[in-house]
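Pasting the structures in now, so scroll down.
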Structure P
Amino acid sequence: MAIAKGIIGKGLRGQVGRKYVYKKYGNKTVVTAYPNMKNIRPSVAQLAGRSLFAKASVFARDAIKDPVMCAQFAARANPGQTPYRCAVSLFMKGKV
């Protein structure tokens, strides 16, 4: 890990190609190598979570297409939360 100094590294974050990643830790910008996830295998719990999120996303996408359901989720949404995010959240919590 290298700390980026000067005009080029300050304020950057994200990836540059698939070679470098710029991260911010507090006031410092750090440059790291792009992670190699080739040999990483997700756990059973991670696969279950990903599957649940995929189902929640499909549900929310279909729900906001229906004006009645969209209005219901808009009414239940927290301040600053979109009906889509509310639908995903409620689906993930099993409240739909």
Structure Q
Amino acid sequence: MESDNQLKQVDDAFLMRLADQLENEWRRLGTHLAIKKAEVDRCLADHPGNEAEAVYAMLVLWFTRTRDKGLGTQIRALAEALKKCGRKDLAAAVEERHSE
């Protein structure tokens, strides 16, 4: 499946670590990634009591939805959205991990 291959390039473990490090700003991140509030709420409903899993699900949703843009564009967009949320540390980690 194409989306699975794309996600493997991003590395599921890295996405989970990113999800673990996002705190209250993860909903804002979803907004900056053009994920609708209803979709964020659905991620939460699908993973009750496990916010990190909900964040991970949101990131997977976004990466799957934008896979046609290419990995480089996705990484730049994710890093920019993280910066807008005040998480320059995570933006730098994303850019460093996936630098070309």
Structure R
Amino acid sequence: MNLHDVLTAFETAYTPDPREGLSVTHSVLDSKLQIEVRHQDQNALRGFDVVAEPLETEQRSADELGRDMAEVVARELAYGQLSAVDEEGSFKRIVV
């Protein structure tokens, strides 16, 4: 599966959140697409990562996977309070 196609589908399906201080970035490494969502509030940097690492047996198309990633980002942002980093310095990681 072409991860750049997944990213294009994500960008098409995702409606940007207007809150100030929010950033949504991506990286493609090997066979993994990672969407990083970060928000700097008054107290801390908060956020989460949404990761897609499709297997060769993946049943979803690139469009479906991109839409699924967009839905996860939108749903997590709708909760309002994003998690800060954990004790190990990592953000919450959601695998799609």
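Quick check: -0.37, -0.57 is what I get for log10 I(q)/I(0) by the Debye sum over Cα atoms at q = 0.12, 0.15 Å⁻¹, calculated from one of P, Q, R. Which structure matches?
Source structure for this number: R.
For relative contact order in percent (Cα under 8 Å, 6 or more apart), the calculated result is 18, so let me know which of P, Q, R that is.
Attributed to the structure labelled P.
If you rank structures P, Q, R by distance in nm of label points 7 Å out along Cα→Cβ at positions 28 and 44, which sits at the top with the largest value?
Of structures P, Q, R, the maximum of distance in nm of label points 7 Å out along Cα→Cβ at positions 28 and 44 occurs in P.
For which of P, Q, R does helix-only ellipticity at 222 nm (-39500 (n - 2.57) for each DSSP H run of 4 or more, over all residues; to 500), calculated from the coordinates, equal -14500?
The read-out comes from structure P.
Read-outs: derived from the displayed coordinates by stated rules, not from any lab. None of the values given here were measured: they were computed from a predicted structure. Cβ atoms are built from the backbone, for glycine too; each structure is taken alone.
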